[in-house]
1. Distance in nm of label points 7 Å out along Cα→Cβ at positions 62 and 278 was computed and gave 2.6; which structure, 1, 2, did it come from?
2. Using FRET efficiency 1/(1 + (r/R0)^6) of positions 22 and 366 (r between Cβ atoms, R0 = 30 Å, to 0.05) as the calculated read-out, with 0.95 as its value, let me know the right label among 1, 2.
3. Distance in nm of label points 7 Å out along Cα→Cβ at positions 238 and 310 computed as 2.9: which structure among 1, 2?
4. Comparing distance in nm of label points 7 Å out along Cα→Cβ at positions 134 and 326 across 1, 2, which structure shows the greatest value?
5. Figure out for me which of the structures 1, 2 the number 0 belongs to, where helix-only ellipticity at 222 nm (-39500 (n - 2.57) for each DSSP H run of 4 or more, over all residues; to 500) was derived from the coordinates.
6. Looking at volume of the Cα convex hull per residue in Å³, point out which structure of 1, 2 has the largest value.
Structure 1
Amino acid sequence: MLSSQQSSVQIAGEQLERMLGAFDLFVLHDQPGDLDDITRMLDEITASFQSSHVKFKSWSTRRKALNLVRWLRAHNFTGVQNPEKNYRNLRNCLIGQALRHPDHESIPIISAAIFCCVASRLGIDARCCAFPTHVHAIVYPPTGHTLDDDPATALDSTSQRMFLDPYGSDNEIKLSHLHMMLARLGLQEHEELFLAPVPATTMAMRTAQNIRATLARISDLQDHAHPELSQLMHGDNTMNADACLYAASWASLMLTPPNDTTWLERLAKFLRRFPGSWPEDVWMVEKYLWPLYCSVVNPRDGFPRNADTGFGNPWQFWQFVRDADGMAPLVHRRDLCDDPRGPPFQVGQVFRHRRYGWLGAITSWHERGSQQSGLANRIRDESVRLMFSSRPNSSHYSLCFMCITATESEQHVVAPHNIALVSDSSLIKEDMFPLAGKFFKRFDTNTCKFISNIREEFPLD
């Protein structure tokens, strides 16, 4: 039967790996790496360590911890091989990616988490310590003993602990060194706060902050960013970055109390940013975020005026998704268009934008000023609706096309005069259009056209 300390150690380890592993779930792409896989990989690492250290159980806590951190580092399960180049890689922020990738690179918070999760399986009481700029691990001895396995005095039992840096060091980090670093940062008055163990929720929040920092770096560099900066083991880089931002946004909203303007502004940005990319999650937004919002704001009053929420009510975007989901798809027939010639292009055709030069694939077309367009203005993509509403009323026929691009995760609205069809299938690479599966069955190289999977909406395309 486990002692209370052993049970606490085990629970803390499980919470940590599941909290951090949740971020990986947003970028799995039907590949291994879910929470159960992360648990299995950590189990395998633990078994490998045990098989090479048969006398492990007879060692003191200090010797166990030092041998474990050195073994993990020797097998590249922690740290980054070339931090000047690779430290900010998005992959290094995800514990599942770090465990699965052959290089196993990870930033300090993930390195410390891997150490603590393996340590908990070995009966070592190791917790993450949210030291400024660089997460460390704290190791405690069993109750009634010191780190060197001597009987503890009353003073020893409450004060003895050791600090490790699984990311960057094979050796114990002296407490005096940490005190000195805090003094240099002007944080010596908060020493106990930064030298104490923190719960898994705090580590999840700090992971979300690291993800945001990496995405900000990618945004700053734009076209000059190194490809590996946003490259995960599977999937499109742009969509992966968007999914990680989505995950970090959920963490920020769910793990911090909704009691200030900052939380409300963060919620408003979330509500505006993501409904088009994850409409299937509208039920989660209603189940989890709406009650939090209602706990601090009267829904009839809306967001407070001092919160920067942009124009209009941010909730309307998700309500728009909910309303559209409950309506039958609008049928667009080419033979019923006001212009008897019908739209000049078809769903699935690939084109190059005449002005900007990027490649796109047509996903839908919309009329203005016809009987087919009335309902579309209410239930189609919000960007189309806003575009139409911003035009002056007139009776002449107008047409626009929705498309996906090879470089962005959002759909675009394109006017017909900017579309130049492409007939060279060799220009279309297999992973060029990551959103293609939402609209098409496959790509036909003979016609240089995607085969539509939305025939119920566009039966003649």
Structure 2
Amino acid sequence: MLRVLLSLGCMLLTTWLISAADWPTFLGPAGTGTSPEKGLPQTWPKHGLKKLWSCELGWGYAPPVVAGGKLYHFDRFGDNARLTCREARTGRYLWKFEYPTAYEDYYGYEPGPRACPVVDGDYVYLHGVEGMLHCLKRTDGQLVWKLDTQKEYHFHQNFFGVASVPVVVEDLLIVPVGGSPQGRRPLDFRQVQSNGTALVAFEKATGKVRWASGQELASYTSPLVVTMHGQKVLLYFARGGLLAVEPRQGKVLFHFPWRARIEESVNAANPVVVGSRVLLSECYGPGSVLLDIDQQWQPRVIWSDAGKDRWDRSLAAHWCTPIYVDGYLYACSGRETPEADLRCLDYNTGEVQWVQKRTGRCTLLFVDRHLLCLNEFGTLIVLKPNPQKYEEAARYEITDLEYPCWAPPVLSDGILYLRGRGRLVALELIPSRK
């Protein structure tokens, strides 16, 4: 049961504002992996980017977040999940919050958090790998409220644990839950049913439930809030397909099925939205599809990989959300390391422009007309987005990092934060003017 620890007076605190340099949630403030910062080097240093600091991490795959000059990272040591707050520029330890966890991964992956923290106003939110939801005070980590979503909504453990990052919409914290009716899980995961809690909206300051919506199960993507046809819409690429919801009341606008037929498959890359068009991509089955959503909220297929041979698909994104630049997508395609490549394709037609093979699986960040590509072995590649050819500006081996580097890069106030196995490193990407 929900335990509310917040007094009414605390709700009247002045809201802390997010600055342009902050990276307060997954894939940045807009959820697109794009940074507004400027000032990349005109000439890239031959001997690598300046290291500012690094620190040891526990188990997990979650990237850090940065807000108000503070960095927050979420990991696990022993039987405790832990949120740590540090000074973003120096790495100096400030405080930590811990809670017990007994999560074990079915496939032997690290049993730590997958979802990064979310900083909003006076609060920081955690969505643990086992389904524990916490709201903490941003300044000192004191508990405000908490909820065990597994006990409350009875979701069956997903293949790799809970991994979706909640999203804040005004006074609501909207969480991908994907609960099921109480009872024993069917042997075939494809037979698991939803209990109408694909998404659950909580009052962000108290944890009180405002609405629950959607006949879907949880995936590994995170909800994205966009404006479409003059209306704010929440898009969630759930386990079985795309769910579109009106975020204030939870009304379902449409559902578009898109997933692999095999049981052990996941949707993990966020949708890429341009105007009324939405691109979905996965790597276990049908590949990618581009939808156009009309004003009656009816999706129409513009192009699709469905039915194509595995090697003929335009894009098969695993967990890397593609980056949109000037009509083109830049993305990592491929399920496993040997087959993974970096490619460029036309967003509106799906036509592949070029493919750079043997890059390994990687994640991307777009800043100041450059793409930063971090592959899973700790190589950082700086690219110029060019639909005509693969154009590499610089390449660095980040010696502090070890496989697997699966968390996407984070950029805040000129500092690039990269996570690998057991370590977080901070590099000076944009020289400080202070």
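1. Numbers: 1: 4.7; 2: 2.6.
Matching structure: 2.
2. The read-out was computed on structure 2.
3. Only structure 2 yields this read-out.
4. Greatest value across 1, 2: structure 1.
5. Numbers: 1: -11500; 2: 0.
Answer by label: 2.
6. Evaluating volume of the Cα convex hull per residue in Å³ on every structure, the highest lands on 1.
Every number in this text was worked out from the coordinates using simple rules, so none of it is lab data. If you're wondering where the values come from, they're calculated on a predicted model, not measured in any experiment. Cβ atoms are built from the backbone, for glycine too; each structure is taken alone.
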